[in-house]
Structures are given as structure tokens and as C-alpha cells.
Structure P
Amino acid sequence: MKYPIICKNQIQSTLLLITVMALFVVQLTATIVGSYIICALVILFNANTVQINRRHFEFILAGIFFCFLSAASFNHQVTPLFYLAMTPLLLWVASNFSSNSLAVIRSSLRNTFWIFSIFIFSGLILHWDEPEPLGAILPWTSTNGFPSYLIVLQIAYSLSYFLEFKRLPLSSCFITLIVAAFGLGRGSMIVGVAMILSSLFLNIAILKSSKDQWWAFRIFPIFIGAIYIFYIYNAGSILSMIDLWFENSKFSNGVLDEHRGRMLIDYLEMLESPLRLFFGASYEHTSINDVYGGNPHNSYIRVHSFYGLFGLLIVFVPLISLFISRKNRIQKFVFALFIIFALLRAVSEPIFFPSTLDFFYFVYFFLFFNFAKKNY
């Protein structure tokens, strides 16, 4: 009976992930609210199996209390209060999801990743003639959206895969990098390159994966040689294509984004008083509100504006707990590195804090504390 149970849990978990991701990706108010409703229904229908850790419950209550002090300022009307009420649902659903076997978790994340990737590439094919085909899939959303969401999902999949197989996946990282390249955003491409290079290096040098070592020392030189020969005979066309892609991407304006820099400076200038520093400030009289429609394009600006320093503290407490935990050092290093990749992506895109994608941020840590080995 073991395998039917695993299959059933895998199907249920995959359907949950796909539904929540799909509702969030559409980026309409109704669908975002719907993603939280799905989480509430999951808890309701699994009330007899949902376990609440006392320490988690106390941490949630303390976090809600301190964040409420900032949210009650109504700098953003009732939006912070809505997320404050809904985020515990994501935490409990993430905890419930992470209570499955590692095989179920990893396969559910894998299924969701590939289904999401197939959807993206299908959209690219349908809108291939558009100047920004990725942005044409859902015209009202950001071009950077799909790559950013895929990175969040990819990191969860990489970490679960690492725990189960003692190596990091490469093919999915490569797919993520391709999607990031089509998205033309600097942040996603930088993180995409960092993930695939880190995964390859860790597999060969630290995790000592025989499969990747064989690829690196036998197949890889032949592959590089073939690419070099192809480049020699097609250098002009290749360089023209690279120049065209570079001009269309946001790298043509430099690595740093002047618009995001302007929003950050504007918001920091709002924190002149200790009260605003501790409890957050609104976007009024800043370019965030006046020019960019209230979107700070930065998860940390948003969480501070919503919940003050308390919100920022809650974001980083789990990472600090990871660093000081008595877990296997290599596993701790890999988890910290990939979680930092997610946090770096959040610098230029409001994908977390608060967001439905916080579910995956919680999953990162539940995976670590549930399955990482102790360092005896």
C-alpha cells in the first residue's frame, strides 16, 4: 500500500502547487485572494491532520502582534492587514506540505516546475513575433514576472533534489536561465547564471557527483570544442545576434537599475524620523507612488513599509536560525547559498514579503530543518 499512498500524496501536492502558482501568476486581485482561499480550504479539509508546533504558534503570534503595530497605521489602507491575516495560512500549508516524504515533496516540485515551464514555452511560441514574447503571455503583468516566479520554484526543487540525491539538478537550472534570458531582466539572468554555475561547481568539487565529474572531464571538453568550432565558422552571425539581444535586454542600461535606485533613495529619505524607521513609511511624495504606480519593485521596501523593522526581522530570523543550527555543514552551506539567491532576486522584484510565494520561502526552511542531517 506504500506506493499508492505516495502516488496519491504526490498528485494532491502537485495539484495544490499548480493551483496556487497559477492563481498568483495571473496577478489579478481576485486570483491572488483566490490563492489564499485555496490554502484556507486545504487547512479546512485537512483539519484533523494539520499539526501546529507550539513554538511556531508562539512565533506567529509574536510576529502578528509586532507587525500589527505598523499595519495599523494604515499607510497602505487595509492591504497589510489582509496579508498579515493570510500569511499564517501559507505557513501552515507549507508545514503540511513539508511533512510529506522527501520523495513526494521533490516529485511534486518537479512536476510543478515542468508544467509551469511548458506553459511558459508554449506562450513564447504563440507570441514569438512580439517584441517581448514573454511579456505578451499576460500583457498586464511584468516581463520579469515569469522568470522570477520560476526562480523561486527552481530553488525549492533544487533543495529538495539535493536532499534526496546528494547533488543539484542542472537541466532545470538551464531551463530557468533560458526563461530568464527571454525575460530580458538583469536580476533574473544574474541569479540564473549564478544558480547553474554554483550547481555545477558544487556537484563536481564539493558533492563529488560521479555523473557530473564524468561529464566535466570527458564530455564537457568535447562539447566546448564543438561550440568553439561552430563559433569560428559563424562568428559574424553569432555576434550580431548577441548584440541584438543585449540591446533589447536591460543590460544595455548597465547592471544597476536607475529607476529602482531612485525608488530606494526616495523611500530611504522618508525614514527621517525614528517613528517611520521603526514602523515603516508610506509611498506618498515618492517616485514609487507618483511615477511607478505604488510598486516599489523591491520586496524589502515593501515589507518595511508594511510592517517596519519588525517585518524585516521576521524575514531574516529563519536564515539566522539556519546558520546557527547544528546541521551538516555542507547541507547548511548549500541551503544558505540558494536561499540567498532567492533573497537577491527579491531585491529588484516584489516576489516575497508579503506574497503568495512566501509559501516557497517557508518550504525552503521546513525542508532544511525537517530533512537536513545533524552535524554530530
Structure Q
Amino acid sequence: MLNIFAPLNNLGYGVHSCNTIKALKNIGVDLALSPVGQTNASPYYLEYLDEGKIDKSCHSLHIFHDEYLHQVCGKSTTAFSVFETTKITDKAQWNLNHNADKVFTTTQEHKEILIDNGVTTPIYVVPEGVDSDLFNAKGDKLIDTGKPTYITVGKCEERKNTDMIIKAFIDALQYRECALIAHTFNIFQKKFTCSNLEPYFKSRGFSEIHRENYIKWSNGVCDIYFTYQISDIKKLKSLYLSANVGVAFSRAEGWDLPLIELLACGIPTIASNVIGHKEYLPGSPKIQQDLIVEPIGKELAQDGVWFHGNKGDWYTMSSEDLMQKLEDTYDDIDLYSSPSEELSKYYHDNYGWNKSALKIKELLEL
């Protein structure tokens, strides 16, 4: 038996938790769940989310912010520590050292950062994964733009370079027949972009021409689709398959599930080689290798919302480098005319959630 303390919803920690629970149950591990907050998960996971009764004589796994680790009970406590930058908070460090018996984290670089931040509890790398039954290269498009299509996925914020991606797309491809799907709605701030880009769109001849199910801006040649949150994860796969090329140009990530899900759907993705990305990009097929973009430096992580200069550094990326990749992929768009089975297979073989579950079972001796 394993107790799991975690959110069960459609946000980052929640999706991580739901996939972990599903995979552990599929390999025969008995679980008791203590949800953090209200359960609001995709229908896809509901059959796996019977809560059960917490057993204090069993091991416990906490998948949430380390600052809340003191709320966990059990025979032993393992913290799954997910973060994006080079410094954790003092409270997180104290909890990991005093309230955890083991620490899991997503990549080797994250492990090294925890050690550099003074975490002395034993740390193990347990990568997040992808559900190959769900995210694969076969299926229908949710949005058929009728044009070569790019997609970027993740709530709008400075860390994810949302505005840089949208502006670079317009500056590089505004006079070409193409589309960008921006699945960037931020439910916390109720907006699609980090700043008001409407004047920017209008200055380049774009106008809003559609507002039902999604918001569409167009200059008659180049289109941008802003989509709302999707609660049914099965539709998310169809959204990914609407595109020829992905764009994941973050400054830093804890792991970036949308990127690995895009890759598992066979969608080659222009990707920043930053923390949370760079551990699982190097071995990918050539079609993906050619789309990896190196950072140009580091800076203090500040956005005035989630990061206030007290969590260390993140990487900086070049808009010009992104524009060049956008132009290159458009000029060679036939290469991306259909999802890559080779790319999809590589991520299914190497980063399935079942591998994560088996590693958790082994490390916790379940």
C-alpha cells in the first residue's frame, strides 16, 4: 500500500499525479489517495481515483509544493520535488531535510540543484512520462486550419516566453500561408498572453475575426488561434495533431509534459535546451535534433507574478534564433507534413509513465 498526497486536477501537479496514480495501479500497487484541494480531473482518469483510506503504517508520496510537505503522514515520506529555477525556498529546503525520508525529482540537473541548495536527504531521479495509449501519432485534428500549422502549449507566463513565441511567429511568418495555435490560456489570470498584444497585432494588419470555441486573429494570410483550457485530455491529443510543428521555447521547466506529449504524438518541436528539457532531447531522432535551440545566457528569474528574484536563475533565449527555426521549418514544411512515427516511437519506448511507476515501486520497495 502507498499513500499519495497530491492534487487531482488538470493543472501541472494534478496531471503529474493522475498519470502516476494510473500507472502505479496498472502495475498492481494498492493506493490510498488524499487529494490536495478539489478533485477536478479529466474523465480519462476518474476510474483510477478512488480515494481509499490513508494508512499511517504505510509509505507516503507527496506530489505538490515542497512547502506543504509537513502536512503528510505515514510510515515514511517521499517528496516529489518539481521546480524550474536554480534556487528553492528556505522552507522547501527545511521540509526536504526534516520532513522527507527520500526525495524524487525529474532530472539529474534538478538533483544537482537540490544538492547545491543544501538538501541532504537521499535524492533519486524519477522522470515524468507520457501515456502512449493516449498520445500517439494516429488520430484526427481538433482544429483544421487548412494551412501549415504551428502550436505552442502551456499557460501564458514569462517563464514560458509566451509573448516572445507569438511575436516571433508574426515577425517571421506574417506574409506566409500558415497558422499558430496558442493553447496558452492562463486560468489564474484569465488571459492568453503575458501582456496586451492587441496593439501589436493591429499594427501588423491582424484583426479579430472569430470568437466561438477559440479566438482567431488573421491578416488574411497568417492566422493565430487562441484556445481555451481543455478538460478532456483525449481532446488534447487531437489539438496536438492539429499542428505540423510545435514550439516549446521556455526559459526553464520542471519537466514540460506538453512538450513530451507533442513529441509522443510525432510532432517535431522547436525546443529550448534548458533545465527540464535538455535531459530527454539529446537522444531523439534527427528530425527533432535539428530543432533544438541553445540558450544565450542566464538571468535572475523575475516576472512580478510567480518569480520575484528569490528563486535563482533561468535561461535566456533569442527571439532571432526562434524566428530562424520558424523560417527554416516553413521552407521545409513537406518534412513535417505528417506526424513522425519514428519520433513517436522513441518517446514511447524511453519515457512512458509505466517506467516512472516501476522506478517508484522499486525505490519505495512496494
Checklist line | Source structure (of P, Q) for helix-only ellipticity at 222 nm (-39500 (n - 2.57) for each DSSP H run of 4 or more, over all residues; to 500), computed value -23500 | finding: P
Notebook entry, point to check: Which of P, Q yields 0.15 for FRET efficiency 1/(1 + (r/R0)^6) of positions 120 and 328 (r between Cβ atoms, R0 = 35 Å, to 0.05), as computed?
Noted result: Q
Note to self: Going by mean count of other Cβ atoms within 10 Å over residues 320-327, which of structures P, Q comes out largest?
What the structure shows: Q
Note to self: As an exercise: P(r) over Cα pairs in 10 Å bins from 0, in percent, calculated from one structure in P, Q, equals 5, 21, 32, 26, 12, 4, 0. Which structure is it?
What the structure shows: P
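Here, each number is a calculation from the coordinates, and none is a lab measurement. Since we're looking at a predicted model, the values are computed, not measured. Cβ atoms are built from the backbone, for glycine too; each structure is taken alone.
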